[in-house]
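Next up: some structures, all given as structure tokens.
Readers should treat all values here as calculations from the given coordinates under stated rules, not as data from a laboratory. Note that the structure is predicted; figures quoted are calculated from it, not measured. Cβ atoms are built from the backbone, for glycine too; each structure is taken alone.
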Structure P
Amino acid sequence: MVAQFGQGDIGMLQHNLGSYVDHIRLLGKDKIAGIPLPPSRAGAARTIVSNPVDGLGLFKASKNKAAAWKFIEFAASPEMNSLWNEDVGAIPANVGAADDEWIAKAPPAKAVLESLNDPRTKVVQLPYYLPDWNNISKADNEPSFQKVLLGRLTAKAFCDKVANELNSAQADWEKHQN
């Protein structure tokens, strides 16, 4: 889908901002625009799904925790978080970077931040913590979703299948948490 958009085979796609910078480089700034999903028809709410953010971690068994923490503090600082996200075209996770000048010059990033800060926006948190999440959301079900779009599978059958897989993955995860 993203490749087809970049080749000009399709004119619009619904996607995260992760490929926005690549499309600008490929097609030019004057040929690309990004907009957040609109609010409901009644204008009461905008519902969006959460997007995983980049993160840094420190292993419990790390030998040089003090130096690792210093690096994490540096990389997660407003300046470095802003620099990284400007380069990749994503939204800074550090709220101290939200007002940086580059965001005002990147209309999609600005619009996304505005929609995220809108009190009417509802964010659905996806279960990224589940070990099976990527298989369920991508490998196992993207082909089935295409079947729904082509009318070869009902939306109910698709949703029931995904719900069963997610419930099973959640139960398995909970079993291993104790």
Structure Q
Amino acid sequence: MNFLELANKRFSVRDYKQTPVAKVDIEKCIQAARLAPSACNSQPWKFIVIDEPQLKNKVAENAFKSLISMNKFAFKAPVLIIITAEKQKLTAKIGNIVKKKDFRLFDIGIAAEHFCLQAAELGLGTCMLGWFNEKKLKKLLSIPTSRTIELMISVGYSESDSIPKKNRKELNQILTYNSY
């Protein structure tokens, strides 16, 4: 398929089959993420694959609060991926200070989307989650306090074979040339 077909195929899946995901497919997704560009080639990410069912459920518990039931679907996903922000090269750190931006966040976003696009090509569904209890997850997964968890990605086979229609702004609403 061409790239626009793949981009259309990738959507946030929130209902998963209980079918296990092959490690070789997860590793292909990690390989795609590994190839993502990053500021000063820092590659400031680490991917933690959670596929052991009991641990996965404990991780999923920390992806939602009982009062706000966002992300409860994480329990149904057979695999959860945790992405931590890692140390950068000195030149990228200097860039962060000068530009007042944490370039690791851009880098991790690009790597995460590479992961999700590869998953879509393999017939896997994904959803990026930004709502989770970082403190509890760090303790549960023995993540050093000097690291931050930036994203969680649920991975599995979608219950539905249909691709939902995307509700997106028209091109003329988001595109200009040469000025705002």
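Tell me which of P, Q gives 1, 7, 11, 13, 16, 18, 16, 10, 6, 2, 1, 0 when you compute P(r) over Cα pairs in 5 Å bins from 0, in percent.
The value was obtained from structure P.
Assign the value 2.6, calculated as distance in nm of label points 7 Å out along Cα→Cβ at positions 44 and 124, to the correct structure from P, Q.
Here the read-out was taken from Q.
Assign the value 42, 33, 20, calculated as Cα extents along the principal axes in Å, for residues 60-139 alone, to the correct structure from P, Q.
Q
Another one. Between P, Q, which one scores greatest on FRET efficiency 1/(1 + (r/R0)^6) of positions 28 and 100 (r between Cβ atoms, R0 = 30 Å, to 0.05)?
P
Also, I was wondering about something else. Out of P, Q, which one gives 1.4 for distance in nm of label points 7 Å out along Cα→Cβ at positions 36 and 132 as computed from the coordinates?
Structure of origin is Q.
Using helix-only ellipticity at 222 nm (-39500 (n - 2.57) for each DSSP H run of 4 or more, over all residues; to 500) as the calculated read-out, with -11000 as its value, let me know the right label among P, Q.
Q
Work out relative contact order in percent (Cα under 8 Å, 6 or more apart) for each of structures P, Q, then name the structure with the largest result.
For this comparison of relative contact order in percent (Cα under 8 Å, 6 or more apart), the top structure is Q.
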